[in-house]
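These are the structures, in structure tokens.
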Structure I
Amino acid sequence: MSDNKIVKAIKEKSKDLEVEMSFFDHIEVLRWHLIRSCIAILVFTILAFVYYDWVFDTVIMGPKKPDFWTYRMLCKLGDYLHRPGFCITKIPGKIINTEMAGQFTLEINSALIIGITLGFPYLLWEIWRFIKPALHESERKAASGFVLYASLLFILGILFGYYIIAPESISFLANLSVSDQIENTFTVDSYLSSVATLTLATGVVFQLPMIVHILSSIGLLTPKLMRAGRRYAIVGILIISAVITPTPDMLTMCIVSVPLFILYEVGIVVAGRVEKRKLKKHNELMLKKDQDSA
């Protein structure tokens with residue numbers, strides 16, 4: 001009797017060891033996916049560091065220059081609408097460094113931000129490679145375009161944030177003055193933080209359709225719920241637009257809010273497609289069950 005207990009204990013222990021080995025095997029696989037992602041980000045960071053003169057003058061300081069693409073387009077729009085107030089010809093404010101290692105830190109931080117931004121699609125691809133083996137064939141087909149769509153939305157968000165939100169916000173804040181006795185002087189860390197935050201945050205916000213897809217797939221969100229909450233979403237989007245663009249100009253807020261409205265409507269379409277696919281799968285399972293019982 002005691003021998004049976006010993007054998008049973010050994011079997012249970014071996015099962016536990018198999019589970020533990022499986023868990024640690026998955027951790028090891030995930031570790032290599034993350035290592036490869038970090039290497040890709042590091043490569044892009046090094047490239048940004050090597051070509052830092054161009055990165056700083058053209059990319060980082062772009063929204064601070066009056067000849068930036070956004071400001072030139074606003075001038076053309078102002079001429080077309082006969083509203084000269086749209087044209088921005090001056091971005092006042094002096095950017096300074098207040099720390100001993102501030103400029104070196106700026107180089108490192110901005111190169112790292114560029115590296116993370118450029119390496120984000122590859123990071124998504126590595127995450128997809130890790131998750132893919134655990135999915136069923138139908139789930140793989142349903143999520144086959146995840147990396148492509150998420151990367152495209154992220155790039156569109158980055159471009160929208162960099163060319164629309166960041167320059168509009170910088171222009172407004174640089175020209176804002178509550179008194180002639182106060183001169184606008186910004187630290188370089190503050191400037192970089194503003195540009196990076198506005199740009200990357202918009203890239204994340206543009207992931208709304210992908211978030212809706214995930215929530216719909218696990219049953220937490222439905223197109224009916226999103227349609228019912230559309231009026232609240234409109235209010236929320238207007239508030240977000242007002243916060244992101246601290247300008248009193250209604251046109252600027254509308255320019256920012258329209259893409260968010262479109263993303264919300266795209267999310268409803270995505271949720272509807274997910275619901276139809278789940279309903280179709282449910283009907284197929286019920287039909288197969290009826291055939292088996294017959």
Structure II
Amino acid sequence: MSTATQTGIAAMSICFYGAGSMAEAIARGLIHQQLVTPDRISMLNRSNAERLEELNDKYGIQTVLQGETNEDYLRKADIIFLAMKPKDAAEAIAAIRPLVSPKQLIVSVIAGISIHSMELLLGGHFPIVRTMPNTSSTIGLGATGISYSQTVTPQQRAIAEAMFRSIGINAVVDEPLQESVTGISGSGPAYVYYFMEAMMKAAEEMGLEAGMARELVVQTVLGAAEMVKTTGEDPETLRRKVTSPNGTTQAAIELMAQNGFSETVIRGAKRSAERAGEIGAAIERSITE
């Protein structure tokens with residue numbers, strides 16, 4: 001990160017519209033990486049004062065409980081994160097239309113809603129960053145897809161990418177590929193958890209105690225992922241290295257292949273991406289009707 005980018009972020013006021021787990025993860029990353037001080041971060045929600053008090057106690061971020069109104073935080077912000085639930089997004093974004101200006105950078109972490117839809121709701125061409133983080137962002141190991149509206153400047157791009165590096169890695173993609181990002185990394189942690197569930201069940205059915213099964217499966221998945229990352233080798237290459245001819249691993253892989261394991265994962269990821277497109281199209285229809 002350049003000194004100019006770091007200095008630029010440090011001088012900015014950042015407002016999160018939405019106070020859920022993703023908003024907290026990003027705010028925590030910004031604070032822990034010392035990109036911005038907590039007093040420059042505000043967070044708002046509709047009515048959950050207990051949640052706002054918790055966030056202020058944990059991080060020192062600002063909320064209505066510290067004396068300013070939500071409208072003040074939104075107007076003063078240099079960067080506004082849209083982090084509300086998708087079902088509430090259209091109404092909530094339209095409601096802030098009188099409070100925002102094209103001088104502000106709008107960053108969305110809402111699944112499915114397009115840049116075009118946000119522009120319709122905000123009533124103009126804003127610098128908008130559309131992102132798709134995943135839940136691993138909560139422990140700083142996230143993977144985020146990032147797309148930009150045409151009005152986002154190079155400096156704003158650098159700032160956006162620096163912010164999301166505070167919670168993991170990111171990949172800049174053309175906006176139509178955001179659905180693909182959803183199918184792979186957005187929904188991807190759930191596929192891994194699903195696989196782990198099955199592995200733990202198999203371990204228990206073969207006589208291992210539940211706690212031991214969990215420990216073995218977690219370490220196996222962690223170690224396998226780290227092997228791919230550390231060695232730089234393809235998963236296919238690493239798989240072949242541990243699959244001895246006529247051995248135990250080959251027996252398992254052959255059975256999984258016969259039952260369509262790979263094809264099922266591929267179809268599932270594609271269906272997730274397809275569903276993301278359907279959700280986005282439904283949101284856009286609701287705006288234009």
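Just so you know, all these numbers are worked out from the coordinates, no wet-lab data involved. Everything numeric in this text was worked out from a predicted model, so none of it was measured. Cβ atoms are built from the backbone, for glycine too; each structure is taken alone.
Distance in nm of label points 7 Å out along Cα→Cβ at positions 106 and 242 was computed and gave 4.6; which structure, I, II, did it come from?
Derived from the structure labelled II.
For mean projected area of the Cα convex hull in nm², which of the structures I, II scores highest?
I
Consider the structures I, II: one of them gives 3.8 for distance in nm of label points 7 Å out along Cα→Cβ at positions 58 and 226 as calculated from the coordinates. Say which.
Only structure I yields this read-out.
With FRET efficiency 1/(1 + (r/R0)^6) of positions 178 and 274 (r between Cβ atoms, R0 = 35 Å, to 0.05) derived from the coordinates and found to be 0.10, which of I, II does the value describe? List each step's numbers first, then the result.
Values: I: 0.10; II: 1.00.
Derived from the structure labelled I.
Work out which structure the value -25000 belongs to, where helix-only ellipticity at 222 nm (-39500 (n - 2.57) for each DSSP H run of 4 or more, over all residues; to 500) was derived from one of I, II. Please report the intermediate quantities before stating the final value.
Numbers: I: -25000; II: -17000.
The structure behind it is I.
A value of 1.8 was computed for distance in nm of label points 7 Å out along Cα→Cβ at positions 146 and 266; which of I, II is the source structure?
Here the read-out was taken from I.
Which of the displayed structures (I, II) returns the greatest value of mean projected area of the Cα convex hull in nm², for residues 34-113 alone on calculation?
Checked I, II; max of mean projected area of the Cα convex hull in nm², for residues 34-113 alone sits with I.
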